[in-house]
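Bear in mind these aren't lab numbers, they're just calculated from the coordinates by the rules spelled out. Given the structure is predicted, the values throughout are model-derived calculations rather than measurements. Cβ atoms are built from the backbone, for glycine too; each structure is taken alone.
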Structure 1
């Protein structure tokens, strides 16, 4: 642990530890507060830097704020765990808690698994050859290329994911979801945010209550559902099921069967190789030629 230092208008206190590991281990971060930034390298080590940050002029306030944030780092075999907790959650300490920021920066081997959670800040990961799980209440989650399965949940933050070789599961209440190319299946859910995808080589299930859904090519089946948002799809090589209450639906070519319904929105379909079923109560329907 380094002592308290001045950094511009802030004061900081830094913890730094280095652990030798082999590829294939797991980094777990469980933070009551703090932004999490993960990078990867070719080295067989986990390098941990945790920085507390506080803006004040009173030395007593600074020491009290920093002492109220506890950092625990532990290695078990090939795994490393980081815990960041507030020691005292009493109301009298609310002022210091709100002004104290924590930055968690970790470098892991490229072939490593990640299990990350923080309450009210962002999570960012780089290139990882392993499974990644990320959870935050109100922060943005951004992941780089992931050669493994990816699971992301956030209450009110946005989700942005790069290329994923495995399966994808994402869920957010009020944030948007943007997903890069996915080799496996993808399940995406947002209450009020939009959903956008690149190519999905497996099955795709995308659901949003009031956000728009726009998907790239899907190599297998696609199920798309929105209450009041519009739905747009590129080529679907399997079957397609698209449903919205009040939004418009526009779908590209579908190799298999397509079932498309909207209560009050318009429907426009591209070529459908299989059976086509469309329904709307008050909207218009435009259909291109379909085989059956």
Structure 2
């Protein structure tokens, strides 16, 4: 990638990041080639045709949802690691964590006659709310045109700054109308809902969401992609999908980064190894050299 291309990408990341900061959502037109999106939709066709309808008013009794898209189609990895989308996710989330992670990959189909989903904020799956902290970034990729009539995702602009309001009037909602190749990004703090499908054709799409690396994700990646599956997928994608430790010492296997499970040659016992932030390493170094008082400042990591 040339320096000019890198500069242009960084400008785009800042542009869409600023929109998210301001409005809580943004739409990237032409984020991916339409043909590539259509091919991914074709790869997932069997899932749409065989997955039973969901149960419950939140998921929607006329909606189909299935997950684990990285092993259902190898094309999914390119969307997960899209330089612009992934770059925006890093910009939004990295201030609050050491590494970001995949929260889920989910395909969604709203059948004709499907009712609108109750408005909600996805961050409410976690019982923590620190002012100004963003926990999640969702990215919706449509496989078919999204219109106000067929259930385009509804978003409430600016609702990320009104988190004390559980519901906001429908008159403030905006349908995210898109074509295949476009991408809707919205914060976990943004009020949104799947729209009603009053047409005669299904509405299909995919959500890829990223969250802070120290949170429990919606989709458990080690079950969706156990080691024998993870070894067949791109290593950087598997880092996002749970095969990477989060400093300090979080999400480990045998006290090590779980990426060691991606190495088939690794089958013997291993010893634990520190995975600390630089500030914690410096604090320990000062303590061991006698530069700290007898009662040092707590490391704020798991003691053993």
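If you line up 1, 2 by distance in nm of label points 7 Å out along Cα→Cβ at positions 152 and 264, the top spot, with the largest value, goes to 2.
Where does the value 23.2, 77 come from, among 1, 2, when Rg and Dmax of the Cα atoms in Å is the thing being computed? This value belongs to structure 1.
Computing mean count of other Cβ atoms within 10 Å over residues 56-63 across structures 1, 2 gives 15.2 for structure 2. Out of 1, 2, which structure matches -1500 when helix-only ellipticity at 222 nm (-39500 (n - 2.57) for each DSSP H run of 4 or more, over all residues; to 500) is calculated? Answer by label: 1. Of the structures labelled 1, 2, one was used to calculate relative contact order in percent (Cα under 8 Å, 6 or more apart), giving 22. Name it. It was calculated from structure 2. Could you tell me which structure in 1, 2 was used to calculate distance in nm of label points 7 Å out along Cα→Cβ at positions 16 and 248 as 3.5? That value comes from structure 2. Matching task: 0.95 is the computed value of FRET efficiency 1/(1 + (r/R0)^6) of positions 160 and 200 (r between Cβ atoms, R0 = 25 Å, to 0.05). Pick the structure from 1, 2. That value comes from structure 1.
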